[in-house]
Structure P
Amino acid sequence: MSAEAATGVEATIPPISWLIAENRVPVPEALAAMEGRVAGIRAGTAGEAVWLVEHPPSYTAGTSARAESLLDGRFPTYEAGRGGQWTYHGPGQRTAYVMLDLSRPHGTVPARDVRAYVHGLEEWMIRALDRFNVRGERREGRVGIWVEDRAAGTESKIGAIGVRVSRWVSWHGIALNVEPDLSHFGGIVPCGISGHGVTSLHALGITATMEEVDSALRAAWPEVFG
């Protein structure tokens with residue numbers, strides 16, 4: 001195919017929609033909305049989207065969640081249908097639901113490669129955090145993005161990842177801790193990983209607003225997903 005023809009094909013793909021929920025979205029409502037959008041993407045009646053939300057305090061269980069990792073059911077619990085284990089969602093945390101047609105490539109992420117897609121979500125968070133001079137890092141064998149306190153010799157999780165891919169359309173996504181109540185994570189073993197803490201931008205002394213975090217996520221997106 002010629003370069004001109006390829007450009008013409010790409011031009012027919014509508015841009016990704018960025019949606020921001022004005023109010024806190026209950027988890028069941030978010031799951032239903034995502035399921036509807038994913039069905040529309042698959043059918044060609046809806047476009048790809050990144051949906052930025054905050055939830056009321058909630059615990060969600062992934063497909064690998066163990067009952068013993070729910071330590072204190074102080075908040076509503078829901079079966080999320082995504083991969084992974086237990087995750088907390090709540091005010092002050094930016095959850096980004098990413099709904100893409102993975103049957104085609106997106107920037108650095110090749111088509112039909114779930115591992116590369118997850119790596120892309122990690123890189124997206126890392127690059128967004130870098131805009132606040134926060135070094136987010138991957139850890140072998142641990143899902144999510146971590147920050148290190150070298151002086152204390154400890155490290156804590158600042159961003160979680162949980163995805164589902166249905167017939168090559170993605171849903172669920174990431175959760176980045178901006179200013180949540182970190183004590184709420186005490187009701188679960190986050191993502192099944194004990195022995196490490198959870199942190200946030202504000203706990204690190206970065207008093208970023210949710211709007212500034214959203215701007216960082218949007219700015220970092222094309223660097224990874226094109």
Structure Q
Amino acid sequence: MTGIQIIAFDADDTLWVNEPYFQEAEQKFCGLLEDYLPHHSVSQELFRTEMERLPLYGYGVKSVMLSMIETILRVTNNTARPELIQKTIEYGQELLNKPIELLDGVQEVLEALKGKYRLVVATKGDLLDQERKLNKSGLAHYFHHIEIMSDKKEKDYYKLLKHLDCKPENFLMIGNSLKSDVMPVLEIGGHAIHIPYHTTWAHEMVSHEVKGDNFYTFETISDILPKLLS
């Protein structure tokens with residue numbers, strides 16, 4: 001990976017725990033509606049709502065909360081008790097107030113790379129929520145730039161690289177999502193490292209094998225250091 005100048009890190013499930021909290025909230029939400037549908041059916045209905053509303057709501061906790069409320073109204077045919085809506089809002093507030101749990105090795109990796117590369121956060125989600133998580137993480141001082149993106153497609157990465165005044169061949173993206181952190185970066189000529197997380201949101205799944213000369217997979221974030229410091 002010669003020529004790398006800027007290393008961008010995804011945040012959720014790359015720097016800190018995120019998806020397990022959402023799955024926990026979804027299980028509680030499915031329990032709210034068990035008088036109407038089985039848990040797996042509620043989960044399917046919620047995912048359907050999330051996908052339909054993604055262009056309107058975007059990503060993050062608030063988007064999930066709104067999708068949950070819409071799902072309640074649809075599943076109950078607008079007969080839901082107010083307590084169901086209130087409970088859903090509480091689940092969302094619990095998510096927003098979750099403590100930040102850094103993944104193993106993250107701080108050590110950032111410390112080792114600091115000063116050798118320009119480090120960047122490139123993550124998607126709700127602006128206020130992602131800023132809050134970054135501030136609570138204690139990691140903000142490692143990063144030259146923070147980019148909270150509405151999406152992670154090729155055009156979004158082009159926009160980021162233009163802002164950073166960086167050519168694709170000098171850019172490396174590190175993250176847990178093949179769909180968001182790897183494939184679009186490879187398409188524009190950048191480098192990408194995939195660090196799988198044990199659980200992934202269904203929307204981020206890809207069914208085909210990803211290959212490329214600029215693509216690498218490591219089991220943990222600590223494993224990237226020999227590649228980047230050699």
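If helix-only ellipticity at 222 nm (-39500 (n - 2.57) for each DSSP H run of 4 or more, over all residues; to 500) comes out at -13500 when worked out from the coordinates, which of P, Q was used? Computed on structure Q.
The maximum of relative contact order in percent (Cα under 8 Å, 6 or more apart) over structures P, Q, that is, the highest value, falls on Q.
Consider the structures P, Q: one of them gives 1.9 for distance in nm of label points 7 Å out along Cα→Cβ at positions 25 and 145 as calculated from the coordinates. Say which. That value comes from structure P.
Set P, Q, criterion distance in nm of label points 7 Å out along Cα→Cβ at positions 49 and 137: the highest-scoring structure is P. Work out the source of 56, 36, 34 here, i.e. which of P, Q gives that when Cα extents along the principal axes in Å is computed. Only one of P, Q returns 56, 36, 34 for Cα extents along the principal axes in Å, namely P. With percent of Cα pairs over 25 Å apart, for residues 97-216 alone computed over the structures P, Q, the top value is the one for P, the highest of the group.
No lab work stands behind these numbers, since they all come straight from the coordinates. Just so we're clear, the structure is a prediction, and the values are computed from it rather than from any experiment. Cβ atoms are built from the backbone, for glycine too; each structure is taken alone.
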